[in-house]
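Multiple structures follow.
What follows is calculated from the coordinates using simple rules that are stated; it is not laboratory data. Treat the numbers as computed from the prediction; the structure is a model and nothing was measured. Cβ atoms are built from the backbone, for glycine too; each structure is taken alone.
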Structure 1
Amino acid sequence: MLVRTLSGEKPLITLPEGSVDTQMHMYLPGFPSLPGGPGLPAGDLPTPQQYRQFMQWLGIDRVIITQGNAQQRDNGNLVACLNEMGDVARGVAAVGADVSDAELDALGEAGVVGLRIMDLPGGATDLSALETLDAKAAARGWMLAVQFDGSKILDHEARLAALKSRWVFDHHGKFFSGVTPDSPQIAATRRLIDGGRCWFKFAGVYESSKSGGPGYEDVAAVARMLAAHAPERIVWGTNWPHNLAREQNDYPDDRALTDTVLGWIADDDGRRKALVDNPETLFGLPKWRAGDA
């Protein structure tokens, strides 16, 4: 039985007030997995109540809830979780290119501020919908969360450079073939970031690292370089509840993982940008004011 740790010693790196977890999933009973998806997470259902304990442990104040692949394009669970979490939460939904304005209106009323592209097995919407969803997101002032095998970024660079909406390159780019700071794929990533609409998300490092934990040295080298290159374009997420973990031995130590990943950002000013200022810009969140917690 997989059990998630929800409390313990605080991370050694103190998260700044107003910190945003920009990558996680949560679930409520009554929303089953759908065909095409990977199924619900192992162990107890990772609910909003569990996540609130997790927030208190790590020092998170706000959250972006991403539609999980288990429910594909049925965003009912996401909407229910947004309602449960209240004003500290916003959402990123999964829809198809044929989504109606009425559905987008309803999602916006619920707190959705972005749309998800995941061009990997189990994903609900692939890159074929990129331009259509970009136009819909741009018209509403929303963002796009884009995830694919970053090893192929040179094939997609022109399309990504032409996007009209703000967008984030998800999960450390998921360069499954392996990259170094000098790889052409990272040069392309830098060009996209420099174009002014692209952010880069530090989340789910274990999903693409070839060197593995606890240091994830291959991803760390790229992450440090990008954080130094464009500190105003980095965002961070816990990737809770680590949906790929099916057994206890596969489940990461969230305290250690937080310290490791945030340690790739050089200083407190950079972490303030990545955890507070940058997500506010990317997701269109209200500016955090002291005492909002």
Structure 2
Amino acid sequence: MEEIRYTSLCQLAELAEREETRISDIVLRQQAAESGRSRDELLEGMRLRYAVMRESAAEGCRCGDLSSSGLSGGDAVRMRKHAERTASLLGAGGRKVLMRALAVSEQNARMGRICAAPTAGAAGILPAVLLSAEEEFEIPEMQILESMFTASAIGMVIATVSSVSGAMGGCQAECGSASAMAAGALTELMEGSPRQVLHAVSFAIKSVLGLVCDPVAGLVEVPCVKRNGILAVEALAAAEMALAGIESRIPADEVVEAMKAVGDMIPGALRETAAGGLAATRTAAGYKEKNLWQG
């Protein structure tokens, strides 16, 4: 089987363009060659992950229980009930994305089963976008699974060049990367070109450069849950702009490099240590004193 190599997003897009195919097709072939597994086997593995995403979103939208700390829980249910009563500022599809992102993130805080994408703290963003696209546009599940390989490749390049860890690069590297993965996958699903996928990635990351990781009381709940919701919606905006033909003046790979440089400049107090930002507010100090993580 042929060997396919790429170390940048630009290389990935160029391979797809040269063969007049989608980024997901390139990634599937590369993964098959590297792992020795067939395309069907790879898609089945992704199907299992997508099933977990679907289950966690459904359970999170149904369950209004608080986490053991009491800092999160019930917001997805509030969104669902709100949708039953009023029109949406985001439109029905956008509100479902927001609701599902909150739902999965709350499931994570409740120690429920989720699929890290790329991390547990950012796990609500990709499933919210994909599940909502599948429903809103009646996209076959197989196409969703294929797009997840595009998302995975975006995440792999970011992780290699920069980071997807809040402790390494702040929340720009965690929720920002997840938003970029979702925006890229959605752009491909809506028949955007490989170059448009890269523009969507650029828009998503550029919008959160410098976003710090400041978990209140050291828990992945505040502000993490709400950030999942907001950055899932941001992924929609990034994809919409790319599909409209709007282009990023800064290439995607340079945006990722900038994220790395910015992350290195973020002080340790703002990189998942709960020593700065929202975690250092008076209210957050009160939560910390209560030892919430002990239940």
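Output the label of whichever structure in 1, 2 has the greatest value of mean count of other Cβ atoms within 10 Å over residues 23-30.
Values: 1: 19.9; 2: 22.9.
Evaluating mean count of other Cβ atoms within 10 Å over residues 23-30 on every structure, the highest lands on 2.
Kindly point out which one of 1, 2 the value 21.5 was derived from, the read-out being mean count of other Cβ atoms within 10 Å over residues 207-214.
This figure was derived from 2.
So if we calculate distance in nm of label points 7 Å out along Cα→Cβ at positions 103 and 167 for every structure here (1, 2), which label has the highest result?
Numbers: 1: 2.0; 2: 3.1.
Evaluating distance in nm of label points 7 Å out along Cα→Cβ at positions 103 and 167 on every structure, the highest lands on 2.
If helix-only ellipticity at 222 nm (-39500 (n - 2.57) for each DSSP H run of 4 or more, over all residues; to 500) comes out at -9500 when worked out from the coordinates, which of 1, 2 was used? Working shown, then result.
On the way: 1: -9500; 2: -21000.
Corresponding structure: 1.
Which structure, out of 1, 2, was Rg/Rh (Cα atoms, Kirkwood Rh) derived from, given a value of 0.92?
Details: 1: 0.92; 2: 0.97.
Label of the source structure: 1.
Consider the structures 1, 2: one of them gives 1.1 for distance in nm of label points 7 Å out along Cα→Cβ at positions 31 and 111 as calculated from the coordinates. Say which.
Values: 1: 1.1; 2: 3.1.
Only one of 1, 2 returns 1.1 for distance in nm of label points 7 Å out along Cα→Cβ at positions 31 and 111, namely 1.
May I pose another question? Looking at structures 1, 2, which one was mean count of other Cβ atoms within 10 Å over residues 215-222 calculated from, given that it came out as 21.5? Please list the in-between numbers first.
Values: 1: 18.9; 2: 21.5.
Structure of origin is 2.
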